[in-house]
Structure 1
Amino acid sequence: MRRILKDVIADTGIDLRLLEAADGEEGLALAEKEQPAVMFLDLFMPKKSGLEVLGAIKSVSPDTRVLVISSMDAEPVVEQAIAAGAMGFVGKPFHPLEIAAAVRQALAS
């Protein structure tokens, strides 16, 4: 999924340096080190869930805009992610235009 997402973002023409993490702990450490402009989080990751990372991200990378991407896109889950600090939510399966729009919106805010 990470590879697909990287390819989709690269194909949009949006100029971003693309990084990836294998699990939630690695993602949080990478966010702290790299201070990315935009970060996608899946809700279900090894070691730390997306919600755990989301809860910690503002203390380690306060300017990072977080977008959650997940197959769990029921309204309560989306609301929980937004309440925890996500800037947006993209459900799986996604269309490349959804990803492009979410990234552009995050960068514009």
Structure 2
Amino acid sequence: MIMDETLSNVAEKVKRFAVIYVVDINEVPDFNSMYELYDPCTVMFFYRNKHIMIDLGTGNNNKIDWEIEDPQELIDLIETVYRGASKGRGLVISPKDYSTKYKY
């Protein structure tokens, strides 16, 4: 619910370069195995029907599977992905390192 709230807060601010879709993995089971969607909250990025990976320092470059409470932090991530994807990159580097060593 925290991530849903953050996504709804930033949807209006990023509407010029991003669209946010909510997908219920129970109603679209084809995505579950294809993108390994098992967590209750997963954020993925696509640009022109291509999955864009993002290096967050966590080892999993395919998706974000934790909640981000700060709307500006999420806007920065979305903007970074957009800029990298529009230049043709399939993997972009996050502006912030989310590895566990910085969380404690």
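None of the figures in this text is laboratory data; all of them are computed from the coordinates on show. These figures come from a predicted structure and were not determined experimentally. Cβ atoms are built from the backbone, for glycine too; each structure is taken alone.
Calculated for structures 1, 2, mean projected area of the Cα convex hull in nm² is largest in 2.
Comparing mean count of other Cβ atoms within 10 Å over residues 27-34 across structures 1, 2, the highest figure comes from 1. Quick check on the output: -15500 is helix-only ellipticity at 222 nm (-39500 (n - 2.57) for each DSSP H run of 4 or more, over all residues; to 500), derived from one of 1, 2. Which one produced it? Structure of origin is 1. Using the calculated result 26 for relative contact order in percent (Cα under 8 Å, 6 or more apart), pick out the matching structure from 1, 2. Computed on structure 1.
From 1, 2, which structure was distance in nm of label points 7 Å out along Cα→Cβ at positions 51 and 75 = 2.9 calculated on? For distance in nm of label points 7 Å out along Cα→Cβ at positions 51 and 75, the value 2.9 is produced by structure 2.
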